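Colleague: Listed after this line are the structures, all set down as structure tokens.
Every number in this text was worked out from the coordinates using simple rules, so none of it is lab data. Quick caveat, the model's predicted, so the values are computed rather than measured. Cβ atoms are built from the backbone, for glycine too; each structure is taken alone.
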Structure P
Amino acid sequence: MKDLEGSYTAGYLLNGEIQRAGFNLNPKKTRIRNQDSRQEVTGLVVNKKPNVNSKYWRTVKSQCHLLFKSGTFVDIIDDKPAPGNINQLEGRLNFIDQVDYYNRLRDKAPLNPEYMPHKPSNNTRRLLSGRELTFSRFLYYRSFYANEKVTIICEGKTDNIYLKAAINKLSPAYPKLAKPKSATCAYQLLVSIFNYSARTRFLMELYGGTPYLKDFIAEFKENHKFYKAPKPANPVIIILDNDKGFNIVESLLRGDKVQATPYPRTPGQYEFRGANFIHVTENLYLVLTPLAPLPDRQTAIEDLFTQATRDELVDGKILSLEKEFDRATHYGKDAFANKVVLVKKSSIDFSGFNVILNRIMQCIEHYDSIK
């Protein structure tokens, strides 16, 4: 750079490199920052690495604290206080998290493999920085404490597809779960079906499968104690297969840590497995797929489809619900969800899902009576 009478201009070499990249300098937007001053570009401090302004973070952290304590927070718009918008607050937290995640991955020291999206454990909370912990608490608050809609958690992404399709198809009988979106008979969900991601797994220790959900259930009451905002208005409902995978959850429900109540109450071997729904604690509920007749009473959510739907061929292959199968002759749950259920949802018979939707409605009615 050259200092000409107090005005800095780009030197020949610098200006040439900028033009070679296809850009031109805008003198009105050109600023000079010395090495010992805060160097800021597009809202990021870039002295040593990209980072957010410390004042920006303190403001966001303070807004989260107020939100968790009272259910509301204050924002400053045009130098005047105004009610805070939770969507904007989530956007700011996402922005900060993206910067932090980028910096983690570019650290020169060997990266802890648990930070990698494809190699996480289900005990990552101990690894969270202060900013990540705040974001984790915000996500938990918004999804499970101050959830604006009934929140439904399924065991996996394929179950999400099944349930959304079933609610849409059966929506005329369940006006509290979906409503007409337009005259074209499209429907809008009135419930929120939780979507898993690599970040929910790392930040919240929440992902598909009963091991993650068992820990989520075990810590639910303790996590709720952190918040002092008004009590939740809507339930959180977990949909589980009534198979051997439920064993670890059932052991938890029968232990001393969780005081769960099945409805209706029928003490015995099928006290929980035979219940229409289970009230675990606070606003948390469990719904299982219905038991099958003897001798093998276990069921999975795919059993709610008709045999004709499960017999659908995909590229000449037949469905396998096992984790390991011959891919030359069979296809798995993911292909079933995306190439059968999604593609043919308008013609599929979803009547088998009535039992699940009825049980979801019972959870909603029960929570309305006790909240």
Structure Q
Amino acid sequence: MNTSRVVNIEDLRRGARRRLPRAVFDYIDGGADREHTLEKNSRAYDDIIFRPRCAVAAPRYDMRTTVLGTEIAMPIILAPVGSSRMFYPRGEEVAARVAGSFGTIYTLSTLSGCLLEDVKQATSGPAWYQLYLVGGHDVARAAIARARKAGYSAIVVTIDTPVAGMRERDLRNGMKELVTRNPWKMLPFVTQFAIKPRWLAGFFRDGGLMKFPNVVLPGEGPMLYADVGTALEASVVTWADLKWIREAWEGKIVVKGVHIGDDARRAIDAGADAIVVSNHGGRQLDDVHATIRALPEVVAAAQGQIEVLVDGGIRRGSDVAKALCLGAKAVLVGRAYAYGLGAAGEAGVRRAIEILRADLLRTIKLLGCPSTSELDRSYVELPDSWQH
């Protein structure tokens, strides 16, 4: 794909759709159940209206911010996206390398196809490690120890996945059958892969079978894709788990998956350093509020005691600006760069971040605001239906 002709994230989405097998593209693109929340995450940004200050000139415009004591070049962090190696060879390493070159943070999913040590080594910037408790507490403790030794600066504890959401596209595309390693069950679904020979060749050159090398089961080795669903149900995260995670990690802890103010207060009481307002990109419980809609309640509940981040539905730099106006310290983006990775590998991820960065810079200039850190509620108007 010629990324020089890519104008927006939707162009990268179309590129990913062309390059990837249907099952892989839908894994990135799809959501839970009727996908109402998936759609609302993006559409809700359209309901927020800007209130610019005109005839304003600034000697320079600054997008730098500090998150958990680390300065980054822009308030855009790469979110954890599981199985990125399925989208492009060494996908997690590729995305981490690009994030570092832009001076921002890459967050590695527990359910990644690359070793956490290799991913950290690939980036010149800071990295966070997202933690599921799949495999049990001892397996998680081992991963935490590896992350600490490798130089990750924060652990991101995801709390909204007691069970995997009902992702109907994955079922229709045979994702369950494709990971059973039973050739007869796989047979009806192989055509969608056979018609993408370039992707298929790259996938097999990169090892083929989907394993998660950061989830090492005693006596068994790395967890396989087929075992994740059962493992998630056996490893529900509770607020009590934050205590032993804190003892094992001792560094910064981010709690991801907060929807409501009460859970923001619980995270503070549990000793979290930051929270992410997140509904898992609409991939878990359907028919919850869009994250940008939930953000003001969570920010109000946090009362400045904890840094608040947000993800979900962000496709433009103007979306980033709106989230900052509503109190987010920074945003996490997942699908935006995953589309780029699926469309064109490193060049695609680079183009995705370039688009968001340029959009954000242009937006603050048009708003008459010299710095992203100065954005606040006065720059936006919310719909009456959002008022409590």
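Colleague: Taking 18.5 as the value of mean projected area of the Cα convex hull in nm² derived from one of the structures shown (P, Q), identify that structure.
Modeller: Among P, Q, the structure yielding 18.5 for mean projected area of the Cα convex hull in nm² is Q.
Colleague: Which structure, out of P, Q, was relative contact order in percent (Cα under 8 Å, 6 or more apart) calculated from, if the result is 28?
Modeller: Structure of origin is Q.
Colleague: If helix-only ellipticity at 222 nm (-39500 (n - 2.57) for each DSSP H run of 4 or more, over all residues; to 500) comes out at -10500 when worked out from the coordinates, which of P, Q was used?
Modeller: Structure of origin is P.
Colleague: Another one. Identify the structure, out of P, Q, from whose coordinates distance in nm of label points 7 Å out along Cα→Cβ at positions 10 and 330 was calculated to give 6.1.
Modeller: P
Colleague: A value of 5.2 was computed for distance in nm of label points 7 Å out along Cα→Cβ at positions 18 and 282; which of P, Q is the source structure?
Modeller: Source structure for this number: P.
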